[in-house]
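Okay, got some structures for you below.
A short reminder: the numbers here are calculations on the coordinates, not readings from a lab. Bear in mind the structure is a predicted one, so any value in this text is a computation, not a measurement. Cβ atoms are built from the backbone, for glycine too; each structure is taken alone.
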Structure 1
Amino acid sequence: MLLLRGGSSGTERDFYSDTVVDSPLLSSLPTISSLLDEDGPFGGAQYAFLFRTQPRAVSLVHRDLIDKWQDMDRIHVPLINNPGAHLTSDCLSIHFAAGHA
């Protein structure tokens, strides 16, 4: 996982920090940066991450218990995906094609 936008303390608090900065890495990813800009389609998202999973990996069911995360919408955009990959949330399972939010 790479933190592209969030806190800058180098701790887990970066995932819910009130003071948010762009990682230097984000400037080297112009397409992703343009999506996160204030005038981009994701309207200045407060936090941004890149996740990578191994082929045939399974992410465990989890709940975000931090109050701050309860009031946020999450947008998932697979960059590379396979037809068998699904995102499950609130008992709904859906396949996202690469590049679709």
Structure 2
Amino acid sequence: MTVTKTQNGSAVKLALEGRLDTTTAPQLEAELKEALPGTEALEFDFAELQYISSAGLRVLLSAQKTMNKQGSMKITNVCADIMEVFEITGFSGILTVE
């Protein structure tokens, strides 16, 4: 998985490409640990993300809990397959998906 980070003041955008699974979730966790302090607006761009596993969902949930305390988080450009995972798991009610 490739993570492309764009920062604009206190806004951070992370564009994910590939698969967010057990193998790549720690990579995203490390990226978030570095990016979240001081971030008030977090955006995940899933335009190039093909797959998400429960490990990936856990990382998103953790990021959402952090951002609930310090700002906002949204996920954009979600493909139909990943949106279906969000709906089945109930994450579509927890996360802001645009």
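Thinking only about mean count of other Cβ atoms within 10 Å over residues 22-29, which of 1, 2 has the largest value?
2
Name the one structure among 1, 2 that relative contact order in percent (Cα under 8 Å, 6 or more apart) of 27 was derived from.
Computed on structure 2.
Mean count of other Cβ atoms within 10 Å over residues 14-21 was computed and gave 14.2; which structure, 1, 2, did it come from?
1
When helix-only ellipticity at 222 nm (-39500 (n - 2.57) for each DSSP H run of 4 or more, over all residues; to 500) is calculated, the result is -2500; to which of the structures 1, 2 does this value belong?
1
One of 1, 2 was used to compute percent of Cα pairs over 23 Å apart, and the answer was 14. Which one was it?
Working through the options, I get structure 2.
1, 2: which one has distance in nm of label points 7 Å out along Cα→Cβ at positions 46 and 70, as calculated, at 2.3?
So the calculation was done on 2.
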